[in-house]
Each structure stands twice: as structure tokens, then as C-alpha cells.
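Following this line, the structures themselves.
Read the figures in this text as sums done on the coordinates, not as results from a lab. The shown structure was predicted, so the numbers you read here are calculated from the model rather than taken from an experiment. Cβ atoms are built from the backbone, for glycine too; each structure is taken alone.
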Structure I
């Protein structure tokens with residue numbers, strides 16, 4: 001595949017976000033810092049995004065993640081600032097009816113525990129939450145059935161052996177919550193779980209009520225943020241791509257693993273940015289969570305948008321990049337990216353300020 005063409009077509013001057021999602025002509029941004037909560041935009045004209053509605057948060061919590069499916073929107077409630085819990089804080093997921101996105105209506109608050117919910121997945125029926133729960137050390141994976149979104153029903157839990165301290169388990173690692181669930185992505189009968197400094201796990205959910213660990217892999221011991229499966233029909237095999245979250249003092253990159261034998265994943269390739277003299281974060285943060293036309297789109301903090309050709313996951317090749325303008329004294333700090341295959345548009349949210357909209361062409 002040759003170079004990918006990128007064209008900047010729009011900008012929304014919103015506060016920084018932790019996640020961006022698009023459904024049709026509506027864009028949803030979950031903000032990093034309270035009191036900003038969730039912003040909903042009309043993007044029918046991507047050159048001129050139009051404000052539809054906005055949700056706020058108390059200073060004790062943030063809702064930096066947002067998922068939508070049909071007429072439902074889920075946003076997280078997580079304690080803010082990090083690793084602190086105010087007495088009045090309640091963690092969990094808030095569920096909204098967005099049949100009228102200009103007037104989102106909260107229909108249920110699903111309470112969990114501890115610091116609440118971090119990242120999560122939602123397929124329209126099941127919500128897969130990375131959350132703290134009483135009796136466990138650090139976030140675990142809890143699945144809820146939202147067939148009736150006004151009455152969510154817990155169907156299963158999955159955790160690393162050692163996390164269930166109330167059940168008599170003792171962590172085998174040092175560093176408290178360095179080993180925990182960051183989040184899981186379900187594809188078919190498997191959930192691919194990122195485990196921060198404990199690498200990754202593949203979990204069989206053929207029976208959603210009884211998740212079974214297929215395997216674990218330590219990866220590099222870095223901050224494993226997201227595990228993205230590649231489409232088997234495209235690659236003629238089974239692979240996943242792990243993306244690390246890094247900061248000024250941490251490395252992080254993309255790693256491809258062959259999982260044809262799901263019991264024994266093997267690292268087959270890595271993609272890193274060569275560190276230069278410029279200031280900023282040289283590590284990745286978050287990919288779009290699906291491979292689109294053999295392409296992996298990544299939000300790479302100080303280095304903007306990076307696009308990898310992963311048609312052969314054993315040899316990932318960068319074929320495009322785009323660096324946003326400085327929108328703040330800290331930026332660019334590209335934090336999350338969403339790709340709309342139908343319109344060939346890319347939505348890139350900065351951690352501090354600004355939503356960039358681009359078009360791509362093969």
C-alpha cells in the first residue's frame with residue numbers, strides 16, 4: 001500500500017477529551033477534567049461542527065469516556081483527581097437515552113465501587129466495564145447485560161488471580177494496582193484484555209456468564225493500554241496489536257502478536273518512533289479500536305496522528321502522519337482517535353483542547 005492522503009477539513013474548539021465517538025452525523029466527546037463532562041456535536045457539516053448539548057460533572061468526578069449504540073449513550077463516572085476519592089463520590093456508569101441528542105435523558109446510574117469505571121466497551125447489549133469493586137485490588141472486568149437499560153444486570157466478573165483480596169487471594173506482584181484491568185474489547189467469543197503492567201490476556205466468553213482465561217502474555221511490562229484484534233479474513237491468520245500508553249518518563253509503542261495458537265501468543269513485530277531532540281511525549285496513547293481497510297490509526301500524544309499499514313501484521317509500516325497545530329501551551333497532545341469508514345473521516349481529540357477532523361483517501 002502506498003502513502004495515505006490526509007486532509008484537514010474541520011475543527012471544534014472544545015475542551016480536551018479522553019475519548020471521541022461518532023454515530024452518523026453526531027459526535028460525542030468525553031472530557032478529561034470536570035466540570036466539563038460530555039459534549040455532543042452535530043457534524044453533518046464537518047467544516048462547521050455545531051454544538052448540540054453538554055453534560056457537566058462535579059469536581060469530584062470525571063466522565064472522560066463515552067460509548068454510543070443506537071439510542072443509548074454510556075459515560076463513565078470515575079473519581080477525580082486520580083487516586084483520590086471524595087466522601088460524596090459515587091462511581092459507575094450513567095446511561096442516557098439519546099434519541100434526541102440535543103436533549104440527552106439519563107435513564108439509569110449503574111453504580112459499581114471504589115474509584116468507579118475507567119475505560120469500557122459496549123456492543124448494544126453488554127457493557128464490559130473496567131472498574132473497581134469492593135473486595136478487589138484495582139480494576140477488574142465486570143460485564144453487565146443492558147437488555148433493559150433501566151435495569152442493568154451483572155452477568156460475570158473476570159480478574160487477575162491475586163486481585164480478589166476479600167476472597168483470600170494475595171497479589172504476587174509489587175506496586176499495588178500496577179497489575180489491573182485497563183479495559184477489554186470483545187470480538188466474537190473472545191475479550192482481549194489489556195492489563196497495564198501485567199501485559200495482556202485473552203478471555204473466552206462463549207458462555208458470557210463464565211469467562212475463561214485462554215492465555216496471558218507479559219508483553220514488555222510497559223503500560224499496556226489497548227489490544228486491537230486484526231480481521232482474520234484480511235490477514236489469513238490471527239493477530240492482535242498491543243498499544244502502550246507512555247508519558248514523558250515512560251516508553252510506549254505498538255506491538256504485533258501472532259495468536260494463531262491462542263494459548264501461546266508470539267511477538268512478531270514492533271513499531272516505535274525514533275526519539276528525537278524535541279520536547280514532548282514520544283509514546284503512543286490510544287488507537288482507533290478497529291482495523292479499517294488494513295490500517296491502524298493511532299493517537300500518539302505529542303506526535304499527533306500516526307497511521308500504520310497492518311495488512312501484514314508481521315511487518316507494520318507507517319504510511320501517514322499528521323501533527324495538529326498548537327492549541328494550548330502543552331499541545332499537541334493527541335489523546336484519542338475515531339475513524340468513520342463510511343465517510344472516510346478521522347476525529348482526533350487533544351487531551352487539553354480541540355477536536356480535529358480530517359479526511360483520508362487511499
Structure II
């Protein structure tokens with residue numbers, strides 16, 4: 001196999017992907033680019049679905065085996081102020097051994113590696129052990145509608161999904177679940193010149209935030225996926241007038257956990273909110289699945305480290321890369337949480353450093369991409 005040519009072609013594809021902006025809901029153009037590439041590379045089947053996802057299948061030696069699915073999403077977050085970037089965010093410049101651009105590590109560099117891993121086998125005149133299906137799904141950055149659609153309409157057995165979220169070429173066994181609450185404090189509005197006539201809810205919010213900072217450590221810890229975190233992010237009031245005391249104020253609480261339930265979190269938040277009038281509601285699209293009871297721990301995805309799937313994937317990737325593969329977990333949430341709801345086993349493995357995701361100057365190391373490509377090819381060959 002001509003590894004240098006394979007890596008060069010993979011890099012070229014990643015650059016073309018970055019140069020095709022694909023904000024959530026606007027992924028049609030990049031889906032077309034990917035479909036064309038899959039056909040050109042010799043994938044046996046290429047198709048799309050009603051949700052806008054794009055797929056490619058390479059037939060394996062033993063088609064009776066459940067498929068190995070390689071999953072990445074097509075969308076990226078907004079690049080923000082271009083002046084903060086070392087080069088234009090969609091220029092896909094290679095500099096100092098890194099590919100720079102919006103989506104470079106989350107997730108177009110990993111996407112290119114997944115697509116080209118099967119191409120590497122085909123170029124060498126080989127086939128994977130089992131069918132390999134590339135799944136490029138839409139709208140991961142805004143809730144995961146594409147992954148949910150794939151899981152709901154899946155009509156073939158899947159042995160394992162390899163999620164292409166950046167993991168620095170370590171093998172991620174899971175991540176915490178996510179739920180977002182709006183906590184609203186209710187008061188009474190008045191003219192700002194007469195605060196004694198009002199019941200200003202901002203004071204109740206301030207007291208809650210102070211209590212929260214000291215109490216988060218009381219929440220549960222998963223032995224592998226880590227502690228529960230609660231981050232206050234957005235604060236809103238009911239007025240835009242500077243001389244009006246608000247009737248209500250609310251804060252968005254971003255919770256990441258694999259140890260707490262909706263019920264236990266509600267009790268925790270209500271206790272910290274105290275006697276002040278308040279209500280708790282979900283952020284649109286960020287409530288936990290209704291497939292689990294409210295008393296169950298909020299789910300991300302988790303494949304136990306002692307699972308045979310972990311051992312097999314880890315061994316194959318290690319042989320491809322020529323080193324032992326470290327086990328890890330993701331800090332952020334991924335589409336893996338949706339796939340796990342349907343009983344689909346998930347692991348994460350991809351080039352790219354997690355801390356680069358969603359940043360100005362986002363980049364991915366070319367040596368990581370090359371190493372991941374070798375690991376993926378071996379995984380497809382023997383898994």
C-alpha cells in the first residue's frame with residue numbers, strides 16, 4: 001500500500017471538506033461532496049436518506065457478520081470573528097504540520113480519515129473482514145437529529161460504531177449524559193427608581209449561584225466517566241429596558257453526568273433555589289430521552305473497558321499504529337448518546353485534540369491523521 005499517497009489524498013479531501021461550509025441545517029452541499037468521493041473511491045453502495053444523511057458501504061469478506069459502522073457528523077459550529085483566526089476559517093491552510101480551519105478536528109479531519117480507511121484497503125486489493133458502512137449524519141451540533149434518524153431507521157445489524165469525534169488517537173469508552181435546565185426566579189417588576197415596590201428576582205438568582213458553586217461537589221461521580229458538573233451559562237430577564245426591575249430572571253444550567261437522574265437533579269436545584277418562587281424547565285431539544293425513567297441516571301454512552309469489543313478494537317488499532325492504545329473518555333457530549341439508546345455499541349476513536357474543538361484557530365495535526373489512518377485500516381482489516 002502506498003501510504004504516502006493515501007495520506008496525501010486524505011488530506012486533500014479534508015481540505016475540500018473544510019472549504020465547503022456546512023452549518024447545521026445547511027449540509028446538503030457537503031453531503032454531495034462526500035457522496036461523489038465515496039463513488040470515486042469505489043465504495044460498493046452510496047446513498048442518502050430523507051434527513052440528509054449520507055452513507056457508503058464497502059462489502060466485507062463475510063457479509064453474514066454484523067457491520068462495522070464509521071460515524072461522523074457533517075455540520076460544524078459558527079467560525080465566529082474571522083479576525084481571531086491565523087488564516088481564514090474556510091481556507092484549509094496547512095501550517096507547521098497542522099491543517100487549520102473550522103471543522104478541522106471537529107469533525108472534517110476525522111471524517112476524511114474514516115472515508116479513506118476503506119479506500120486504503122480497496123487500493124491494496126483487499127476487503128474488510130465484515131461490511132463497513134460510513135455514516136455521515138446531520139445536525140449533531142444542534143441536538144443530533146441525523147444520528148437519531150439513522151438509529152430509528154436502521155435495517156441491518158451493527159456490531160460496533162466507531163465515532164469519529166476527536167480523541168487524540170485514544171479509544172474513548174464513553175461520556176456523560178447531558179441535560180439543560182432553565183431555572184426561572186419569579187418576582188415583581190417596578191420602575192428602577194423605586195426598588196422598594198419590587199421583588200427583584202436577581203437577588204434570588206445571585207444567592208442560588210453562590211450556593212451552587214459550593215455544592216456541586218456533593219453530586220455523584222461515575223467511576224470511569226467522571227464527576228457531575230453544573231455550569232450556569234446564559235442569563236435572561238423579561239425586559240430590555242434599563243430602568244425596569246425585571247419580573248423574572250432565568251439562568252441556563254448545563255448539566256453533564258452519568259451518576260445523577262432528572263429526579264435527583266431537580267431535588268438538588270430546588271434545595272439550592274430555596275424558598276424564592278421559582279420554576280424549572282428544559283431547554284428546547286436538550287431534555288433527556290423519554291426512553292429512560294426520570295429516576296434513572298442520565299445517559300451518555302458507555303462501553304465498559306472490560307468489554308470484548310473494547311479489547312478487539314484496541315488490539316487492532318494498536319497493531320495498525322504500532323503502539324498500545326490508551327483508553328479514555330470524552331468530556332463533551334456526542335451522537336453516541338443517541339445510538340446507545342437503541343442498544344448500538346459505541347466507541348470513539350479519531351485524530352484531533354479535544355481542546356481544539358469549537359475554538360478560533362481550530363486545527364488538526366497531520367501526523368495524528370496519518371497514524372489514525374493506519375489504525376483504521378487495520379481495524380477494518382481484522383475486526
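Numbers for the structure displayed
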{"item": "Which of I, II yields 2.8 [distance in nm of label points 7 Å out along Cα→Cβ at positions 70 and 190, calculated]", "result": "I"}
{"item": "For Cα Rg over 2.2 N^0.38 Å computed as 1.09, the structure of I, II it came from", "result": "II"}
{"item": "Structure from which 25 was derived, relative contact order in percent (Cα under 8 Å, 6 or more apart), options I, II", "result": "II"}
{"item": "Structure responsible for 2.3, with distance in nm of label points 7 Å out along Cα→Cβ at positions 150 and 310 calculated and labels I, II on offer", "result": "II"}
{"item": "Highest-scoring label, criterion being FRET efficiency 1/(1 + (r/R0)^6) of positions 22 and 230 (r between Cβ atoms, R0 = 35 Å, to 0.05), among I, II", "result": "I"}
{"item": "Comparison of I, II by distance in nm of label points 7 Å out along Cα→Cβ at positions 126 and 270 - largest value held by", "result": "II"}
{"item": "Among I, II, structure where helix-only ellipticity at 222 nm (-39500 (n - 2.57) for each DSSP H run of 4 or more, over all residues; to 500) as derived comes to 0", "result": "I"}
